[in-house]
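Trainee: Got some structures for you, see below.
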Structure P
Amino acid sequence: MASWVSLLLVLLCRSISQAQEESSNAPHPVFNSESTINNVVQDPQTGRIYLGANNSIYQLGPSLKLQARAETGPKEDSPTCTPPASACQKTKPMPNLNKLLLIHPSNQSLIACGSRYRGICSLLNLSNVEQEIYYCDSKGERTYVANVEDNVNVVGVMSYYKKDGKTFNVFVVGKDYRNSDSSKLISTRILDEYKEWVVFETIIEASTIQPPFNIKYSHDFRYAFKEDGHIFFLLSRTDGVDTKNLTFVSRLCEDDQHYYSYTELQLKCGAENQYNKVQAAFVASPGKELARAMTESTVYGKVSPWHKVLFMVASSDDLDGESALCMYPMNSINERLVDIISACYSDNGKISGVPAVYIPYSSKAGEFCTSNIGKDLLKDFKCGADFLPSPLASRPKFALQASAAWTSTSLLTAVAVAVENDHTIAFLGNNKGEVFKVHLTAAADEYGKVPGDNIGEKVNKNLFFDLPQSHLYITTEKKITKVPVQTCLQKTDCKSCVELRDPYCGWCVLEGRCTRRSECRRAEERNGWLWSPGQQCLKILSFYPPNLSNKKTDKIQINIPSLPSIGPSDRLKCNVGSFQSEGIMLDSSQVSCDLPQPSDIPKTPENQDFVAVSVRIFVNETVELAEREFKFYNCAATVRKSENTPCTACVTSPWGCQWNTQYHTCSDKDNSIVGPNIIGHRKVSLSKEM
């Protein structure tokens, strides 16, 4: 009865596997936009996807089915037009480029900022973007958030602001400026009307984070995120003199209402900062194995599996098209920022006597780090103060350096990182529409590419997973595609499964499937799931006896190291050619099987002295565990190898045959037959043969 239950379970698993395989082979869900897609966000509660395109906001379900569409343009506008619209002259229908999308969860709305009227925003219903919750184009320049130019990137992150005992919803924005734009690099925008505030108004004035008009900086904001009470921006910029880009991560205390804490830390990627311009980034925990490898390298300090790491792809100004992935533990970033701040507040801007700090966006000369606060009091000023210098930036000598973890001869434009069974996988998109799959270890291993037909189209920096983290959303110029992170089920045998080298995959031994560990019923049992990158398939190591005469039958012991746990409900079966018998477990790696009767052994081929028969071990009728050839020898056939010296051919064969000089026959070794006419195995001499 137990074996029937086990068989039914196997058949059920196979039917599920077949359905999953058919699903994995089905066309990937795709949505095509009528215009260029600039931004993509996901609602973490519902899994809905929102596309910010030119002239449209699309609302898609998790499977990329269109649910709603808001048309945002073309509309009457002018590049120099500042709200209110009634004051604008020489307007004409112009496209409205989406510049920023943010999920505003507390009131179930989508913040959508476009290029119209120099970058005003609207609030749309998350459940139906066709429903506009808030839009106003009559509040003047204090409410334009984004930018009118299509080559200026805008990033933002949700936050809060406290005033009069109340907590307000805000979003903090980072963007470059142009001649027709405000020079504010960072701004905090209110999402509630309160007293003199209007929605989307800047509520923090910080002239210090504002480049002077007589020095030309160029900023490219690529990423914004929150972590441990801080807001971070990742950007590249020129320094106002040199045109070469430098990458910085900047940090603000989230409850800093004056930006006193704004500090920039330069990030160097590759030897001599070879990859100097950030393109995209992703923040994630590194996983146990990558954290161990990073710690053992001694380059990153101690890295814990649960601490966050900034994964950044950056390009080179000097090497056309080349780029790399670099990794920066958030602990290291924060520690170096504290070093920079402490140097300015307590040590005249120096670390070990070397100048480490400067004031960015300032043309003033002279000393500025002169406060000399006692180090025991620094914790009281970790977010700055009005009497302390700000903003601050690290000098190049004190930049945070990282080696290139993986390099590409193409321009990497996107990165997303996941952890599966303690192993870390990076998905890296480039400007040719390719998405590489890289196993991040001590030596990163590119093991494949994500399937798709996006060749030739740049992968959008918004690369992310669905909520179960089983699929990846890949956006190109006018298309978003949902693809599985792995294709384990497409491999139908153990050899092809482990050859994938895919950290997501492994061979589910007792079910005979290539699966994720979570999809293998008995993965947690000993040797129940063999991980693709690091393990070999089950194999028969040896037989005892190692071979047998084709004139005999016997039981055979089969040695299979790493055999999984065979439970009382499991049934083993041995197939020796077409002969079947029950397999019996002798110990954790030994199986005993019957061999066929001599009459059932295949004939010995004419050109050899043995016949090789496949021995296959099955569990629960249909799942093959291991296979190897077993040889049945034929002593009488050994003389075929050398008809002129049959005795030598007989007794020197590997089978232990003996030669009868009286009858000139070669037969199986038989200790009961003795005499001067019997020449035993390997006892012949040249004179005897003569």
Structure Q
Amino acid sequence: MASKKQTTQETSIKCNDIFKLLPGQDKPIRTVLTKGIPGIGKTVSVQKVILDWAEGKANQDVHFMFPLPFRDLNLKKDQYSLMQLLSHYFSELKEIDSIEDGETKTVFIFDGLDECRLPLDFKNNEKCCDVTKPTSVDVLLTNLIEGNLLPSALLWITSRPAAANQIPPECIDQVTEVRGFNDPQKEEYFRKEITDQNLANEIIKHMKTSRSLHIMCHMPVFCWISATVLEMILKEAEKDEVPKTLTQMYSHFMLIQIIVKNKKYNKATETNPKELSQSDKEMILKLAKLAFQQLQKGNLIFYEEDLRECGLDVTEASEYSALCTEIFKEESGLYQDKVYSFLHLSIQEFLAAVHALESCLGRKENVFPPDDEDQEEKDVDDAEEKESIKLSDLHRRAVNQALKSKNGHLDLFLRFLLGLSLESNQNLLRGLLTQTGSPTQTNEETVNRTVRYLSYKIEEESSPERIINLFHCLNELGANSLVEYMQTSLHSGTLSQIKLKPDQCSALAYLLLMSEEVLEEFDLKTYNTSDGHQRLLPVVKTCKRALLDGCKLTYKSCETLASALQTPNSPLRELDLSYNDLEDRGVELLCVGLTSPLCNIQTLVLDRCKLTYKSCETLASALQTPNSPLRELDLRYNDLGDRGVELLCVGLTSPLCNIQTLVLGQCGLTEGCCSDLATVLSSPNSQLKQLELRDNDLQDSGVTLLSVGLEDPDCKLHTLG
């Protein structure tokens, strides 16, 4: 799990230590939120902590540890008091009443916030302080998290990043992140998983040739899927059949799992069947419908009523989960309630794409509602062209739905849907999808129409992150001409001579993000573009020093930058945003990234950004983030005034603040701020070594006030300008 030392060198924090104070922290930690993408190891971390505690290996000062997964709590419709709920789940416990005394150390573990179907209405739920008072499970949870119920108890909540904002920030004392494999760990995984080291080396080499696949390998589950597929294929197949895209990898994985299942249970001997059996097709298509319907609702786990809703018999689903455990699984919850899920969200997304495509090809239905851009079919006589238009409409509506999604939950689905539209990928699924009956030429026309639409959307879309996913979609379709052109220009050194169009800027961003190279410096001004700078912003996460000064950026750019600051293992240490009209709301957005435990920024330059005193309050809060890496802050030529410095000094005197260099030249300061600055200089908590105040109207009286701090024995300042 990610944490940082005071030196900003990254270190790991053990799961068993998440409630222990880190250096510089003095407030007790009651509630920890652990974030991580699906399949990264959150639930495994929870299980390891519980096991270590139960076996007497760790946290032996804890008397009770109550794991209460959200997938189980969803099922509780009746009213319970907290004590009744615990007795319901843990009926064998005898001394449970002692958790009220304030001396019994109790830990509640709420795993899977992203699976929660309760409203978690913190704003309107009634206050509840009585552990014996019956109420809804939703009210119990919000009051436990807010500290109204059992304020002495410790809480650990795990969540996907997209769902983490359901908990108010003021209720969280510490945020941690489960990170995936770094590059050396990816290789280590394949070498341990594959016993034949020559084969392991071949797999590692292949994964590195496809950057999009190699990046996905930070997820342990994707490493496992890739190892499963490539170990079998590299032993048996021709090299041109080795998967190079995400769709190909998952198509092979699905086929392999069905073959393994049939070998095990049906005693089948065929290792590469020309066509799937009718029973396998029917079951996979039923699971695919379930996958799509639940993905639309944002559900990763399902209950019996969800299965019945899409025509899936519960007994049938249980049998299939027993037969094909690597695709679909059935688990018993805490109270023996059945819970179903796909092995990983990406498998659900792949099967959802299968359902969307088969609905179009087989039943001639579009799973997405019509929109204004639908093409008219009534004037088209040719059946093949009608079919092509139907498929193009599906692609276009899917693209639009994915772009509308606030949390990007359809991004991977879209990549799979477009990838599966290629005949070559449909053939991998051995007859699972209805064959179009159209000639290859018609399929190519459909793909070309979709490529044109993606290119149009790349030019039109404003979100750099969404644009990058559209390039991933083009890659799945094998349409890489724009990226290849930019790559040629980059390698030939002619890029500086080209005036870049917005879509070229996006292609360049995609190219640089897919590269393994860490840039020492990324200077946005060196790229000649009139309105494409915004599209290049995600590249900052791959460099050590980002120079974005004088690039006509506004507050709208700060959301993208905040996202980049929260990238795991980003090398970014210095960010120069001077001479841009960011204004106060830009700084407010930027601070979302600055306060992330993943942020590594040491130097932040906000010279001439049209800031006022309001930004100082936001920055002061960011300076008080535990283990803040920020060492240098340049705010010169902003109208902060004395009021701004007063607010900033609240953060500068915090024991958590690590600022060593502060630049406040030409900030409209007077003698009125000097006593606040003197307080900072004399504070034993202050790390300030360099302070620049030139071109301010401090007067002699201000300098006199300042000297009180300079003469204090706790003052560490050695340069005053």
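Only the coordinates and a few stated rules stand behind these numbers; no lab work does. Since the model is a prediction, treat every value here as computed from it, not as a measurement. Cβ atoms are built from the backbone, for glycine too; each structure is taken alone.
Trainee: Where is distance in nm of label points 7 Å out along Cα→Cβ at positions 77 and 533 largest, in which of P, Q?
Mentor: Q
Trainee: Given 1.17 as the derived value for Rg/Rh (Cα atoms, Kirkwood Rh), which of the supplied structures P, Q does it correspond to?
Mentor: It was calculated from structure P.
Trainee: Also, I was wondering about something else. If we compute distance in nm of label points 7 Å out along Cα→Cβ at positions 277 and 453 for structures P, Q, which one ends up with the highest value?
Mentor: The maximum falls on structure Q.
Trainee: Which of P, Q yields -3000 for helix-only ellipticity at 222 nm (-39500 (n - 2.57) for each DSSP H run of 4 or more, over all residues; to 500), as computed?
Mentor: Answer by label: P.
Trainee: Supply the structure label, taken from P, Q, corresponding to P(r) over Cα pairs in 10 Å bins from 0, in percent, for residues 349-412 alone with the calculated value 21, 50, 24, 5, 0.
Mentor: The correct label is Q.
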